[in-house]
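Taken together, the values in this text are just the output of simple stated rules run on the coordinates, not laboratory data. Note that the coordinates shown come from a computational prediction; the quantities given were computed from them, not determined experimentally. Cβ atoms are built from the backbone, for glycine too; each structure is taken alone.
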Structure P
Amino acid sequence: MSVILPGLYIVSTPIGNLDDITLRSLSVLKKSDIILCEDTRRSLKLLNHFKIKKKLISYHKFNEKKTLNGIIEYLNQGKILSLISDAGTPSLSDPGQILIKECIKHKIKIYPIPGASSITSAMSISGYDDKFLFYGFLPKKDKEVEKILSKLKDINFSIIFFVPGIKINFYLKKFKSFFTGRDLLIAREMTKMHETFYRNSVDLVELFQPSLKGELTIVISKKYNNNKTVTDINIKNQAITYLKKYSMKDVVELISKREKISKKKVYEICLKIKNDENNS
């Protein structure tokens, strides 16, 4: 077992399933003098589950600056402090950046304790190109969102966003305006009992009635290169995937628009797939 030295530990916690916590995370939390957490009530559920009793200090976006000096004083005394968020890896769209920068300034040791992350979890099962940009939470207002998306729409990487489920339709409308021709994955309740993944093209995805609950992780695929030479095999592979979920009409429309090829060609390939299935 590794030695736990004084300093600040950035400890990843489960994003849903408590079994996803690492042995090293448990070791660090058990040996911490103080655990900084967003919501003490939520963190207590995790800590009680693993029979960990430590001093907790509430540390969230509304009191980051106010509690900073006190935390730095504890660290200067040679104490072991852990920072955890409500779920996942701290400081990634969660509190922590202010404290980390202050520790760097004061030459206080900082140790990353890796573990669960909704970012890499969603990306790993997306099937999209593995070069990606993590943006995090988008603004809530129309003009601000459009300003951001207008800058991101030409980036040729997969892009990951966090979106409140209740606002999913608001953001889907924006994605349709700025990310036409791309695919998207909506990940909901990852690692939990009601884990659900929605896959579709940005152009074909329908609005949710009612809207979804909880916090969603959305992955937008990279831009498709419409200048490439599209082979029949490429079209066939896409068609096989989409025909499992959508009508032939929608599939023809989607692939024709994406690849800039005639609907007739796509229709012929789709028809052959259907005929092969009926004859098999």
Structure Q
Amino acid sequence: MDKSKKQIISPGLYIVSTPIGNMEDITFRALNILKSSDIILCEDTRRSGKLLSYFEIKKKLMPYHKFNEKKVTNNIVDIIKNNKIVAMISDAGTPVISDPGLVLIKKCNIENLNVFPVPGPSSITAAISISGFSENFLFFGFLTKKESALEKSLKNLSILNYSIVFFIPALKINYYISKFKKYFEDRKIVIAREMTKVHEEFIRGQVKTIKEFPQGLKGELTVVLSEKIVEKGAKKKVDESVKIEIKKMLKRYSNKDIVEFISKKESLPKKMIYDLCLKYKKKEA
């Protein structure tokens, strides 16, 4: 690239991705933005202070986390309006994704202020890239701790034939694995620990046979569930939830549309879906 065409850093809010472990993963652009910023917003000043110190960057850090974001957002917007460069970083990875920042971004959009992404490390794409699962994936983030809400979320997700990425506190991994075995037993799983760090580890297996982890595990895990795995030669059957969905769709759509949609979504034979459509229509006649 022609060095004479160096990017101009305009006033605004910059969402800057930082390493998820290995400091060498930071981009040149991210360093340039941080060095040029008037203020750097961060979740934890101590943690972010270590990052800046490592790269010899001396800039003002301002706490911005879930406990104060509503309180300080207007003040930050005023700073940006005064033609200042404000960077936002999280403790690790890409800000806003399961981290604070959405309140400020929405406010900047309302005020027509510049918001720029500075892409870089992300545990989501890192885990998906080595999973070996379908590239069509959904990111869910942190699961709720409330039993009824959790059961509802997992039940809804279980009918989707995509890879799914979760963030899970290591201390709670065994609890969530027990739930995965209830709703996703026909899938594979990858559990990523300490990604890009010295003790990086990837645990792979089948959801139905994955073993419990030892107590006292620390940190945060990135967990990837595969798309539905249909074994060759296995007898295919239609889940009750899918049968209910077909009955509902028959009130609005043609047999052909239903067959195309359901067979692709559930990886089921078209003839099986078509026969069900005829069966249900005959009962209603």
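Quick notes on this one:
- Structure (P, Q) behind the derived value 201 of volume of the Cα convex hull per residue in Å³: Q
- Structure with the greatest value (metric mean count of other Cβ atoms within 10 Å over residues 113-120, set P, Q): P
- Structure responsible for 0.35, with FRET efficiency 1/(1 + (r/R0)^6) of positions 65 and 137 (r between Cβ atoms, R0 = 25 Å, to 0.05) calculated and labels P, Q on offer: Q
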